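J.: In what follows, structures are represented as structure tokens.
No lab work stands behind these numbers, since they all come straight from the coordinates. Predicted model, so just to flag it, every value in this text is computed and none were measured. Cβ atoms are built from the backbone, for glycine too; each structure is taken alone.
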Structure 1
Amino acid sequence: MTAHKVDHALHRRFAAEYLPEMSILIGEENIPKGTDGEHAHVNAATGRVQAAVPLAGADQVDRAVAAARKAYPAWRAWRPDERRNALLRLGALIRGRAAEIARLLTLECGTPISGAAAMPGRAADYVEYYAGLADKTEGRVVPIFPERAFDYTVPEPYGVIGVISTWNGGISSVARKAGAALAAGNTVVVKPMELAPFSTLVFGQLALEAGIPPGVVNVVPGGATAGEALVAHPGVDKISFTGGADAARKILVGAARNITPVVLELGGKSGNIVFPDADLDAAGPFAGAACMRNSGQGCVMPTRLIVHADIHDEIVERAVRTVREMPIGDPLDERTLIGPVVSAAHADRVMGMIARAADGRSGDLLLGGGRAGDPLGEGHFVEPAVLDRVPPDAPIAQEEVFGPVLSIMAFSDEDEAVALANGTRYGLAGYVHTRDLQRAHRVAAALDAGYVSLNGFAALPASAPFGGFGLSGYGKEGGREGLGEFLRSKNVYLPLA
């Protein structure tokens, strides 16, 4: 495996050049101090502190919600085409600073620039897509006796939306949520994790630059204190959260206090089924590469390879060879495909899960699984791990690792393959490799997953809905369904006689 040494000087230079002013954005005021202290942000690739992030306290969350509530009536009253045009300006500003934002994504959580380069464009896609829907939300006339009454529906915004984003999605995740909420006429209070606040702060600043009024977009970086205050706040009308199941349970408890509705985009343990009739030249490398990019830190990645016994050895050999050939190292190096994981604590967690699987004989460790040594020893680098013959009920096959780990299991027939793929509490994504069109559609229909990809990895355009079942959450982001999450229907009845 090729290792690209981390260029510490380049990371320092980019941090000095591109990091935004560390602040809490309430209305149009950038507040440099957080009442919950500050977080020493560590560059995942270098292991060095690169910024002091102010952590919003409950009082500052309260101020941000108050600013959003104050701005809401005027923003809602904007004509839909005015909101559309403001969001189009925001999308253009994001595109204009795409190179800078991509480097921020790398600095904030170690996302390789080879992948981060596309994320600002995806963010702009979401903002512009929802801009296009801002003036296309329509009610309907309800069939009723026309001589007696007129009955119709009106789609209305909720009010203030609390957006809680995770660290691996950055600006594209925030744009997917906030873009839809803003297009529908809501205002937002966004809480990025302290591990990755940079690109979200830029999103808030660009919203002001685009002419979106102060208070419509507020950004409160913070930890558990800020998250709990936002979720339980009586002035928040809906919550949109991306993250893990444990945090989601706490959010649901907090939101229950005010019966606040919640959208949950959670994790995954997605199965990748490879049938004997698949294009093995494509399916083998896909099996190795698709779950390792960004060090496996993606909810939708196919982390379980479910391969037919007749082609098991051939597919595993191709997958392992692909992983061995994926460059690991400096995420600012365009050749790098596998960068660091987000933190030292997360690296320890991932390696602990691999070690327990190996010690408990929950699979044969074919590759990796340790902490990367020189020249990458100072960063949070984990060697990609491949485990073969993993028991379906093993923790490594059931729990989300969120790291560069592939678990492999074999099947003998289609029913067993579907049972293995559906054999977790998650239901975010599923992958199927076959040349048989009937089988492809049959298996796709049988998978308990919100997103199914056939013979590859779909691009997930802004127009497509995304969201899972079971432990993967509920509600949708993206597409018209994503806009619908931030609209509620009012019925109006007018008697005519």
Structure 2
Amino acid sequence: MNKTLESYLYEYFGYPSFRTYQREIITSVLDGKDVLAMLPTGTGKSLCYQLPALICSGLSVVISPLLSLMDNQVQELKWAGFKKVAAYNSFLSYQEKRYILRNMKKYKLLFISPESIQQDVVLEELRKQQIDLFAVDEAHCISQWGHEFRTDYLKLGRVRELLGNPPCLALTATAAPTIQTDINNKLQLQEPVLFYESIDRTNISLEVVDTDSERNKKETVVHYIKQLPKPGIIYASSRRKTEELARLINEKTESHAYSYHGGMSAEDRQLIQQQFISGDIDVMCCTNAFGMGINKSNIRFIIHYHYPKDIESYVQEIGRAGRDGLPSSAILLYTEGDGILPRQVIELEFPDTPHIEAAITRMDDKESDYTLEKRLIDECGWEEQHARFFVYYWKEWRLLENSDLKASEYIASIAEKRKQWKRGKLKQMEEWLHNATVCRREKLLHCFEETLTKRPERCCDICGTAELPAGQRMERKKQESLDWKARLHKLFFLDHD
């Protein structure tokens, strides 16, 4: 490599310099080292595998969890003039998939899901290639203690081994120490180089607003949308609520709002996503299906109409604001009773014992995971995530020696452990939410075993402005809860000349 990394960076992407840790990560990858990098949302993780892919002579494989995320990155790279890039996923027709597999040598960068890369026909073609980099995006998904656990991620260590153990780059925005250890073990990283950047986004203020009813919460949303600079995102827990909020904003304000959720067609989601990126939509009302990989730097606010099930999801979602470094806000609205839904969701995320016991009789260890999962989905009406969970742990039970538990007992015990973990993460989220004495930013950093080094001027609703004496903070908070406009002006310093 005769050129400097900076010259490659400018030549391929037009950037004059690297962001924090980008150069160090890329250097380690090019030196053939395994790397675990935890960089906050919006700090340029994708460049850490895109640039090495363009520099290396062989193929770089990127495991990505979302189809829309893959397609976005492929389109952006093609628009920038890089043609040797492809995404292999279910969006493609049979002919398009066949073309990619038959022309694998033409590509420098291949995006693929953890499910697709395990298909025999895909692995067969990849094993013929020179794989220079095996990158795993959203690597926290590989940990059973991660906030987006997917069983197919657990199999990536074996996939990497079948591909000759190429250097691995594991990327995530949030990973507590237990999850870091899990990522290392599951991906079989060898003496990985660790890069960790603080989750603290000092340009984003943090605020929790108590509302005494659903009606009051909606009124508060309307008030904020009228006052806040745009664009912004509102997260809600249900598809119905995203549609309801979009209608409310369009009726009560001059802003242009749209809803986005997993129940929409892929074409509609793609269209709305592009409209938001291009600036045609002021406010996106969405479930957590929206946001990952969205390349939009000027999002000014994130409003949580309902709070997430864990603090990691909260950090990822608010991190989509203010990527341009300008003042932005994270506002969480809370009404008593909001905790019912996330608890229900946790209970429904796993198959229950009666369904587990019934499914055991349909299992055949000679059949593939895909066939078994499809049978549970088609014949038993199971949800896809339940089927994958069950099949993975049923096969794991089959490999156990001298187990005292029956298959159904073993799988049910794993499901209960996962539920207990998720209940604990929800409790952590709620403790942060209901905290009314300690700086929210400081408490948030503590959840990730970080400490606050410098308090920004626009910090949180507990701290208020830096010059307020501690004894006046609670009084100020109570007073401002009755005066929304004054509170908003303080938050954005709109009362300054």
Structure 3
Amino acid sequence: MSDYLIELKNIGKRFGGVRALEDVSLAIRPGEIHCLAGENGSGKSTIIKVMSGIYTPDEGEIVIDGEPVGRLDPIRAVGHGIQVIYQDFSLFGNLTVAENLALNTYLLEGRSRMDWRRAHEMARDVLARIGVAIDPDAEVGSLPTSGKQIVAIARAILAKARLIVMDEPTTALTRHEVEALFTIVRDLKAQGIAILFVSHKMREMLEISERLTVFRNGRKVAEGAMRDFDEATITHAMTGLDLTDDPYRPEIPDGPPLLEVTGLSVPGTVEGGALSLRPGEIVGISGLIGSGRTELARALFGMEPRMTGEIRLDGRPARPRSVQEAIARGIAYVPEDRLTEGLFLPQSIERNLVVSILDRLRRGLFLDRRAVRARTAEMFAAMQIAAPSPETPAGNLSGGNAQRVMLGRWLLTGARVLILNGPTVGVDVGSKATIHRIIRDLATRDGLAVLMISDDVPELVTNCNRIHVMHRGRFVAELAGAEMTETRINDTLKTLT
């Protein structure tokens, strides 16, 4: 009997002339928490699709329970107990928790009608097994991200999962929710279920995983017990570079603020918010989900018509009543969900970049193509966008390059205040360091005032001059200088749970 649940041996996979995987091997034991790390494009998604039967490898062998598997398709993979939880969770938002959990079972049994009593029993039993309380009658679309993730895990368990692959499971979770997820993961391990944890977040890798495998450019470049790694060695394995991200603490120039906010309120979400930003300053906002951070950002960008309070730019009243007014006043907003709120995915990078300044690029009734190309080339260089051409669809970009396109779009408007909501969510470690450098340069070199909203406490500590903590729509703490440490911020957040 093999010690391994699944073994991928010397796997190779090509797409046309591009080699996505080359001589890759990966083995996972029952009841093991194994982390798979690598930058975007390293081959992580491809190997997941190989082990789940979506892709057939061009070379190599798949072994499950010590027995070679010939052709592995998705149905056979599920039959072997392999379940993948993707970032979108693949749930039906308009159905209840019980319906989502029972659906696969009923389809396998060939049922044409829902047995409501049995569906509720299944939901209660499986949710109790992982130690959470969610209303089986709740509509999944109404649940927070953490709740949807729990439903996806419960569905995998109902499918008799032996290996659960979690693809970037903590991207949209607060630290409190991450800790709750890790409790569930450790409980699954105790039940003998293996977890393949795919993540960019090194601290979470070190905290939850027992073994680590690192991919780079389609090859396995490191593997071993997690105790043999630290953040520096993981970063070097992922990128081939020694990246350092020392805290950013420049002198903030004296003088009046560029942006002042007093008494800002949005009914039900923000109450009496007050903050200021000077030119060249990066101010952070931390807080639990539901604290009002995003609503504050939307209000500053003219997206909350019910907002009251005062916003001043250069000492003059400047409260935007629409997005168009905010842009005209020099305020830019990069949303957390760039895929649904930020980018036009089927359109080219070029169009995504210049869409905010089309009026400036017209020559009569038509666009000045030379000017469009010039502005695009300017942002490709300034934002270090890596793409085959400006005509590449934005939907084909990695997370890091997509975020750089968003930054470039707003810089073309001549923005003076830049609001960043989750600036490196879903971005790999190399791109994350690059984006941080770009943001710092925009502040120190170009004098932008930057408001950075993030769940990533190390990101705030590393990049900000001051940090505000929000809770239930109010600012409850402001930290600066020696007070601005991860421990102090985490302790503050814990008191708010």
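J.: Looking just at distance in nm of label points 7 Å out along Cα→Cβ at positions 101 and 357, which of the labels 1, 2, 3 belongs to the structure with the highest value?
T.: 3
J.: Given that distance in nm of label points 7 Å out along Cα→Cβ at positions 69 and 413, derived from a single structure, equals 3.3, which label among 1, 2, 3 identifies that structure?
T.: Values: 1: 6.2; 2: 3.3; 3: 4.8.
This value belongs to structure 2.
J.: Given 0.35 as the derived value for FRET efficiency 1/(1 + (r/R0)^6) of positions 157 and 421 (r between Cβ atoms, R0 = 35 Å, to 0.05), which of the supplied structures 1, 2, 3 does it correspond to?
T.: For FRET efficiency 1/(1 + (r/R0)^6) of positions 157 and 421 (r between Cβ atoms, R0 = 35 Å, to 0.05), the value 0.35 is produced by structure 1.
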